[in-house]
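Computed from the coordinates by the stated procedures, all read-outs in this text should not be read as laboratory data. Predicted model only: the values in this text are computed from it and were never measured. Cβ atoms are built from the backbone, for glycine too; each structure is taken alone.
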Structure P
C-alpha cells in the first residue's frame with residue numbers, strides 16, 4: 001500500500017501523525033511525506049532562505065528515520081491560496097505518487113496554512129481522477145480514502 005501524508009509545514013507530519021506513518025512503514029507499506037510549505041517563516045532570527053534550507057533538511061532527516069520519501073511543494077509559509085495553480089500542484093503530487101490512502105491536516109485547525117492545505121488536498125484528491133484535467137502525469141483512477149490528522153489547538 002502507498003500512503004501519502006500531506007502536511008502544511010516541515011514538522012506538522014512529525015508532530016501530528018508520525019506514529020501512524022511509522023506503523024505503516026514498519027508494516028512494509030510505502031510512506032511518502034509531503035510538506036506543502038517550506039517553513040521559511042518559522043523562526044525569529046534565522047533568515048528566510050536559510051531557514052527554508054534548514055527545514056527542508058530536517059524534513060528529509062525525519063522521513064529517513066522511518067524509510068519514507070520526503071517531498072515538498074515549496075510554497076512559502078502564509079502564501080497558501082485556494083487557487084487553480086496550487087490545486088494543480090497538489091493534483092500532480094497525487095497523480096505522481098498514486099496513493100492508496102491520503103492523510104492531511106484537519107479542516108478545523110487554528111493555523112490558516114493548515115486549513116487551506118486541507119481544503120486543497122481534499123479537492124485535489126478528486127481532481128486527480130479527472131482524465132480531462134491535464135497535468136504532467138495521467139489521472140489516478142482511484143478516489144483515494146482521505147483521513148485527517150488531529151489538531152494541536154483545541155484538544
Structure Q
C-alpha cells in the first residue's frame with residue numbers, strides 16, 4: 001500500500017494520551033484481523049479459512065469427534081460436517097466410526113494433511129520472522145513486551 005494513502009499509525013504516546021480502552025481495543029482487533037488475514041494468505045495451503053482452521057485444530061488436538069471439532073471451532077455440527085467432507089475428499093483427514101457407537105464419527109489428520117500443516121506453519125513463521133527482522137531493536141523489544149500482555153489477555157479470557 002502506498003504510504004501516502006496509508007492512515008497514520010498512532011504511537012504509544014497517542015494511545016496513552018487517549019486513555020480510551022475502547023479505542024485501544026478497536027485498534028488491537030483491527031491489527032489482529034489484518035495479521036490473521038495475511039498469515040492465511042502466506043499459508044500457501046489453498047484452503048478456505050474454515051478448512052484451514054479445522055485442519056489445524058485436528059492436527060493440533062489429534063483425533064476428534066465431529067461434535068468436539070464443532071465445539072472447538074464454535075460452529076454448528078452441520079457446518080463442520082461440510083468442511084470435513086471437503087478435507088476428506090482432498091485426502092487431508094480421514095473419518096472413522098467409533099467401534100462402540102457407530103453414530104459417533106472420529107476425524108484424524110492424514111500424513112498429507114500433517115505435511116500440509118507443517119509447511120503452512122513454516123511459511124507463516126518465515127514471513128512473520130522476516131517482518132520482525134525489519135524492526136529496529138527497540139521495536140522488537142516492545143513487540144516482545146506486548147506479546148506478554150497479549151498472552152495475559154488471552155489466557156485470562158480462557159480461564160473459568
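The table for this structure:
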read-out	value
Which entry (P, Q) yields the derived value 1.9 for distance in nm of label points 7 Å out along Cα→Cβ at positions 59 and 131	Q
Read-out Rg and Dmax of the Cα atoms in Å, computed value 19.7, 63, structure in P, Q	Q
Parent structure of the calculated result 20, given that relative contact order in percent (Cα under 8 Å, 6 or more apart) is the read-out and P, Q the choices	Q
Comparison of P, Q - label where percent of Cα pairs over 14 Å apart, for residues 51-106 alone is highest	P
Label whose coordinates, when helix-only ellipticity at 222 nm (-39500 (n - 2.57) for each DSSP H run of 4 or more, over all residues; to 500) is calculated, return -13000 (choices P, Q)	P
Computed 10.1 for mean count of other Cβ atoms within 10 Å over residues 43-50 - originating structure among P, Q	P
